[in-house]
Structure P
Amino acid sequence: MLQPKKTKFRKAFKGKISGDAKSGFSLNFGSYGLKAMEPERITARQIEAARRAITRHIKRQGRLWIRIFPDVPVSGKPAEVRMGSGKGAPEFWAARVKPGRILFELDGVEGKIAAEAFERAAMKLPIKVKVVARLGDTSHLGGE
C-alpha cells in the first residue's frame, strides 16, 4: 500500500477539504480518467483496492497511472478510552481529494473496457466519480 517514506511531522491536523481542485483536473497521461465529484479523504487501502479492480479488469493490458497519493496520517484512539490524554497514534494514511481531481488514468485499452474498469473501481471508493475521456474519444465510452 502507498504511504510516504519520510514525513516532517508524525501527526497532522484534520483540515477542511474546501473548493475545487486547483491542479490535477485534466488528463495528462492516458486517454481515459476517473474524476472525483465530491470532497473526501480516500485511504491508501481504498486506492489499492481500486487499483486492483482496474488492473484485473483490463487483464494487465495498457498502462495505469495513479494520480493521488495518501500523504495525510489519520490518527485514532482505541475503543473505550477516556477523554483527554492526548492525540491517538497514526492509524492509516489518506489522500485529501477535492472535486474535479483525476484519480486514475488509463491508456492502451478500448473505451468500453476502460469505462467498465473504472466502474468497478468506483465501487471501491467512498465518493461519486465520473469517467472522462480526451476530446474526440467519447464515442468509445459505453452508456454515455
Structure Q
Amino acid sequence: MKSEIRKLVLWDLYATTKPSLFDQVAALLSEQQIVRSPKQVIDLWERREQMGSTMIDHLLAAPHAQADLIKQNTMVLVHTRDPISYWDGDETAQNFIFCCVRQDISKVAADSVTATLRLAISEKAQDAFQHDAKSQIITALNF
C-alpha cells in the first residue's frame, strides 16, 4: 500500500536561526509544489510556535502545520550542520521533523504521522540522533 505521506530529507542544512530554517524548508516545499506559498506555511509554523513548544526532547523538534494550502501530506526530516540556539527559550535544536498536513488528512495518514513521531522518540532513533548517524536515523524513522 502506498503511503499517504510524502517524506523528504534535508541533511547538514546550513541554518543558524529559526527564521532561516523556516525559509529553507518552506522554499523546498514550494519547489516540490507541496505548498502554494512559502510565506503562508511559515506563518502557520510561527503561529504554532507561539502556542507552545515544538520540542519533543533535547534532540528533536517537530514544527507542524495543518491547512488546505498544503497540497500533499508531507514530513521533512531536517538535520542542521550546527544546532540552532534558542530554539525554544534557552534550548537548542539540530534535528527537526516538519509535519505539513492537509486539513482533510485521512485517519490512515494521521496515524502514519503519529507512528513516525513515536519512532523518533524510540531508543534506537535517540541513539542515532545522538551520533548524527544519517542512515540510522532514516532507517529508524522509516524515511
Structure R
Amino acid sequence: MSRRTRKAAASAPGASRPTVSVCRGCCCGTPKIPNVDHAGQLAALRRSLGEIAAVRAVECLDACEQADVIVVQPSAEGRRAGGRPVWLGLVNDPDAVADIIAWVEAGGPGLADAPDILDLYTFRPSRRVQQELGSS
C-alpha cells in the first residue's frame, strides 16, 4: 500500500461523521481467512452505517496478522471530545460487526463507549503504521 493510500485511510481532522475503514488487502477480505463472508461484512457495514458514517474499503492497512482489520475513526465532534482511531483486529464474526455497527450508531470514538466485547478485538498497530497514518 502506498503512503498516499494509507494517508487517505487516516481520519481527517474535520470529518463531520465517523469513518469506518475496512481493510481489503492481501489477507483481509480474502480466502486466506476462511469461513468468513467478507463481502457480506462490508455490505452490512455499508447498509447499516451508510447514512451516519463514511464506510470505505481500503487496501492493506499493514496489520495482516490481525486480519480482518477495521479501523473506526471519530467524527470531528468525537475527536474534540478526545476520541482517537480504534483499531479492531480478527473481526471475523458477524456478532463483532454488529457490535461495531451499534457503537458507531451511538456516536463512535469520543462520543460513545464501545461495547465491552470489542476490547477483545482492539489492538495497537506498529509504530511505523501509526506514524504513516498519523493515528496516535
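Assuming -9000 is helix-only ellipticity at 222 nm (-39500 (n - 2.57) for each DSSP H run of 4 or more, over all residues; to 500) as calculated from a single structure, say which of P, Q, R it is.
R
Out of P, Q, R, which structure matches 1.9 when distance in nm of label points 7 Å out along Cα→Cβ at positions 69 and 125 is calculated?
It traces back to P.
Could you tell me which structure in P, Q, R was used to calculate percent of Cα pairs over 19 Å apart as 44?
R
Out of P, Q, R, which one gives 2.4 for distance in nm of label points 7 Å out along Cα→Cβ at positions 53 and 77 as computed from the coordinates?
Attributed to the structure labelled Q.
Any read-out appearing in this document is the output of simple, stated calculations on the displayed coordinates, not a laboratory observation. Keep in mind that what you see is a predicted model, and the values were worked out from it rather than measured. Cβ atoms are built from the backbone, for glycine too; each structure is taken alone.
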